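Right after this note come the structures.
Derivation of every value follows stated rules applied to the coordinates shown; laboratory data play no part. Since we're looking at a predicted model, the values are computed, not measured. Cβ atoms are built from the backbone, for glycine too; each structure is taken alone.
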Structure P
Amino acid sequence: MKEIEKHFMPHTIRIIWMAAVAVTFGSVTWYTLASTAGFQRGIDLMMTAVYVLVVVPALCFIGVSILLLKKAWLPGNAVLQVLLIIAVVILASAFSFGLIHQVKTNGYTSGWLRERVRSDVPQVTSDGKYEYWVEHINLFQRNSFARLYVANVATGDDFTVVLDARAEDIRRWEVSIPKSSDEKLEDYACSKLEPTDVDNMYLLTVIKSGARGDMFFEVDVMSETARRTDSVGIGE
């Protein structure tokens, strides 16, 4: 009976220890993928602090644990074994909770598992037929892009079309906040969609970021497509 108990204790401790290592490794992996949006964005100052204060110690904990588990090392005293596994569980819980909490608190799943969207000011075309705005998707990431949202005012039907431009290339209306209540928010929009002489064809003018001029797109509301053009004339 004593031999069974003597074998049971170390075996149970190793199982708990391995589970703690697996949970910690999973948390480190989750935080790394989430904070970098699947390696689509860089690491800022706050992320760097988390990596230094939490991720690096967690990796050290994982490395030391794997080494000791491979050597089948355990203290000879049963009390020390219990204290060891308590310390292991506390460390694994602290690392895992801290990293998962960081992902949840900072919304790191956006720009990766779900799009991070910043919308321009809603506007209506001069003929009153369509409401529209430009969307900046996953801004300041390698997978960023711009998208135009268009909705038919009469029917409510809407569609989106990806524009041939990165989100960073387009000015955001937030960079110039209206200085008084007399100023219209639309004046700070980054885009203008206007009808042309061609049926169902609209010209989208987009302001580049950094005051670098404009970009132009031919938008066909029937085929729900957009084509970048260097000219302000449709079909040229």
Structure Q
Amino acid sequence: MNIVLLKDFQKKCRNVFGINPIITRQKDRCKFQNKEICLKLLADFGSFHSHKWSMPKMSRKELSSWLRSYFDCDGWASLVKAKDRKIGLDSVNYIGLKNIQKSLKPFGITSSVHPRKARSIWNLSICGKDDLIKFRDEIGFLHPNKKRKLEEAIGSYMDYNWKVPEDKYKLTKFLKEKGRKNLQRKEIRFNSIIKFNLEDLHSKLSKYKVESRLNGPWKNPYGSKWYCLSINLRELNKLRGGES
């Protein structure tokens, strides 16, 4: 029911079969009637029934196009920021989904197949930033809304790598933005799940003779490791030129 997909199907039929399918007034279907072509498709590819379809043998380029058309039709991209980002696909054809899962591996894409709860249907999911990027680059969506949603999902991943400036003024500004003051302990703290971020900050501060202390790792309630770099507030005066 997407005009981009309907026109793409229409164009491909003209190129391959030399016929021009019609797009219905409701713009929900693109179709043609041709017994010879119908029999040829059934002979070459077998059943097109939801329960019985199977993947044909294809080259890598053909496989990429076949997967894109299937995901364009039955797949989706979803985004719940900072919680869930994935490409999904549902089918009653378990063997068919397992074959799709296998066919994604040559593109370096990892996926999982699980049954839907309380439904006689199976779900294939692609999760993780690296796998979503590989899907976009190797297969992708032609469907504009799904294409946009996939870009949003990829773009929603936060970059946890710091870019610590060397310039004294910019470094001072960086400390104000990233640090958390603890007035009781008279120090400023910097927390990160990436140890190198704090090691780099420690190195940049050392150039201005500002002492700092790196502690950790510790684990949060979710099992992720994190580190802490602490600086005595008096030490910061060396960087600020005596400011309080």
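Of note:
- For 1.5 (distance in nm of label points 7 Å out along Cα→Cβ at positions 134 and 166, calculated) the corresponding structure among P, Q: P
- Per distance in nm of label points 7 Å out along Cα→Cβ at positions 62 and 94, the highest-valued of structures P, Q: Q
- Among candidates P, Q, the computation of Cα Rg over 2.2 N^0.38 Å that gave 1.59 used structure P.
- Which entry (P, Q) yields the derived value 2.4 for distance in nm of label points 7 Å out along Cα→Cβ at positions 14 and 38: Q
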